[in-house]
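Right after this note come the structures.
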Structure I
Amino acid sequence: MSLLRGSWRRWPLLLLSLAAVHASAAEVDSFDASAYEKKAFEIGGYLQHKQEDFALNRSGAFYKLGNYNQAQRDSLDRNTETLELVGKLRQGIGTFDFHTHSDVQRDQLAHDHSNVLYEGAYSIRPDPGITIEAGKRTLRWGKGYAWNPIGFVERPKDPNDPDLSREGLVMANSDLIFNRDGPLQTIAFTPVLLPVGRDVNSDFGAHGHLNPAAKLYLLYRDTDIDFAWQGQGSRPGRFGMDFARNLSSNFEIHGEWARIQQFARHVTDSAGRVTTEVGNATSYLLGLRYLTEKDTTYIAEYYRNGTGYSEQEASQYYQLVETAFAQLQQTGKSMLLPKALSLSQGAYGRPNPGKDYLYFRAQQKDALGIVYFQPAITAMLNWQDRSYQITPELLYSGVKNLDLRLRLFMLQGASLTDFGEKQNSRKLEFYARYYF
């Protein structure tokens, strides 16, 4: 099946060509000092059109679970229009800021839309080193690029797009910052209260808890260090740390380590017998970022997911799905199918449910002598079962306030492996994002 059909064959390349012509003819903007002054009210955001073309993996476990009661397809085309608004209202020592996300999605199976408040919080800053706020906020804890083991009070990143904005959580938090002379240059303390109830942060865990958490930041001899903690409540208690240090101006290393206490992990066998293992889980990440003299950026990370499944444990689940659909085909019904579906909505259905992953990304600035043209390639490998995903991409931002990006996701893996059982085997994605 060709992933490029109809207008897909022409219009992304046409837009890239027009962008290059526009950039070469554009005049340099004059400096405007007023643009950098803090205003009482600011608003901005972006409008984006995204087109995706999926080559579906009909033999994959997650395709079967998601489409067993629908007409079988080899491909799916999806268009998504997205509007994100970001704004600030300042008055005295107080600031209200917000971040909204709205989208409309259309494909051959569904037409859907959503409107979500990603962030909306009021903060006061009575002193340059003190900030107190309450509302919906996206905290970003951790130094990892693709994963953050110590991201205790935030929704997880999408490793396929780590810089993508995410919905926050309702909380009260503050920042206390102290600067001093000597090897220990900066100390910052961030306490957090994250309540969970039926209508507040209901997807965070068990209801009826305040979920205290805290992070202590230290800048010691040019090394960034964080110590993070979340008390037992809606989720098991956990603690951890991270660090980041520039060994030279163009070479940085970073790492994270997290310990979850008495974590309950549900494991199934191929017959659908589920056991619950309770114990301490340790996750960690080691990574580096290197910038060459020719402006090529390399990022590499190893991620150990202490709550994930080994190759054998994941294989048992995929075999369960195969058995469930074999029963369905033979008898018209399956007692195992509801169980497989339920497990897919939990830990087995996470984007990266395995235990060991390698991540690599290389991006070239101003490639081929074209200013603002940045091709890149990203690879993600499940170290245990050797399945992987490779994603080449082209990014052009030479037109003022406009980003054009083309990416091709290629998934490869044998049967009963992580990337071999995903819902699609290929995905071609193009978006045009206009900032205002």
Structure II
Amino acid sequence: MSTIIKDQQAILDKLRIEQLNPMQEAAQQAITSHPDIVLLSPTGTGKTLAFLLPIIAQLDATCHEVQTLIIVPSRELAIQIEQVTREMGTGYKTNAVYGGRAGAKDKIDIKHRPAILIGTPGRVADHLRRENFSTERINTLVLDEFDKSLEIGFETEMKEIVAALPMVRKKILTSATQEIEIPTFVRLNKPKYINYLDDSVSQLKIKTILSPSKDKLDTLVGLLSNIGDQPGIIFCNFKDSIQRVSDFLAENNISHGCFYGGMEQKDRERALIKFRNGTHQLLLATDLAARGIDIPEIKFIIHYHLPLKSQEFTHRNGRTARMNNDGTAYVLQWEKEKLPDFIQNSEIETLQKAPIPSMSPWQTLFVSGGRKDKISKGDIAGLFFKQGNLSKDHLGIIELKQDCAFVAVHTSKVNQLIQKVDNSRVKKKKIRITVI
């Protein structure tokens, strides 16, 4: 069995965090002393760590059943929380279960029970129906981004999940907005509210760009040219529109990734990896990317389509200007289109003629070995430096997964690197290296 680490300072040291922010301190205190908590704080302020630290502190190391269940509205958020929990290095087993992943994989993972189980409503409800794990020791329920997971589409599964947890003594609900009524079936009892929504000094600027045509494609390209080489997300309301916009960007040699609900899970994950490591500076996405995905600070977002609800406007904008940094939300508005009431204080900006943004200097390589092969980031970097003769300037971000890794490498070095290191052995594992 892994060594159990509960010491908070040791965990923070592993995460390279010097100290908790005021919201995390307040949340920790409240979660420790109250049975039901509603935590409201903007995107990117560290809510995941805020609830994980007090949860881990009260886990029973002698218990071999699931003790904490975390429900999330998207697969990406499930994967992200699982990753954070593992990086904390506490020794407690954690697993994520979600749609788009083979059910057989879930069964293998939860056969040896995790202390913390994370999942999307549909997949968790399915496991409960099949009695794939016991609920007798689950004493903490977290509804992360609850305003999304308690929406009508998930209501049946959520009722089923809450009803199946007779021993829950603590409920923690988190959100970046407060525009939803909590349904009675959640059975909150005089919850303690921790509200930091008005506390973040957001440096967000909102700017409107007028489009002479109802089809805003030319205006979009003009805006991207004005913004230049910076990371950002373009939001569309429909996945069908994404294909049209993507084709137009490709015709104009503007590199980008796509991210929406109808994509294969593998493709969604790879789009985020390429965005994180700079292979793509732009992500073209539906509101699925407005919350709960692990991406770095970005400089701007573009509302290609006007959001339909105020909370989606809030969540989209929350991807930039986070944690006291500045950022800009651009609203593309057809001249004859009326802005919704919730878009206010937006200044109109006129576009100047500017060159198309340059292509990213990075490409992403897939490496067919990962943690389960005892391979580390250092092993991969060492192979690329020594055998591949790569310099540090030409090696970008390495993301290590259970059974593979993704590495950003300077485009000018990709072909010669593959020739030198493909089919090499790392920790007794023969690895294949390909461009994705």
For this session: State the single structure among I, II that was used to calculate helix-only ellipticity at 222 nm (-39500 (n - 2.57) for each DSSP H run of 4 or more, over all residues; to 500), giving -9000.
Result: II
Problem set entry | Which of I, II yields 1.07 [Cα Rg over 2.2 N^0.38 Å, calculated] | I
Problem set entry | Among I, II, which structure scores highest (criterion: distance in nm of label points 7 Å out along Cα→Cβ at positions 39 and 351) | II
For this session: Have a look at I, II and say which one yields 2.0 for distance in nm of label points 7 Å out along Cα→Cβ at positions 215 and 231, as calculated.
Result: I
Exercise. Hey, FRET efficiency 1/(1 + (r/R0)^6) of positions 47 and 311 (r between Cβ atoms, R0 = 41 Å, to 0.05) derived from one of I, II reads 0.45; which structure?
Worked result: I
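Read-outs throughout are calculated quantities, based only on the coordinates presented, and are distinct from any laboratory measurement. Given the structure is predicted, the values throughout are model-derived calculations rather than measurements. Cβ atoms are built from the backbone, for glycine too; each structure is taken alone.
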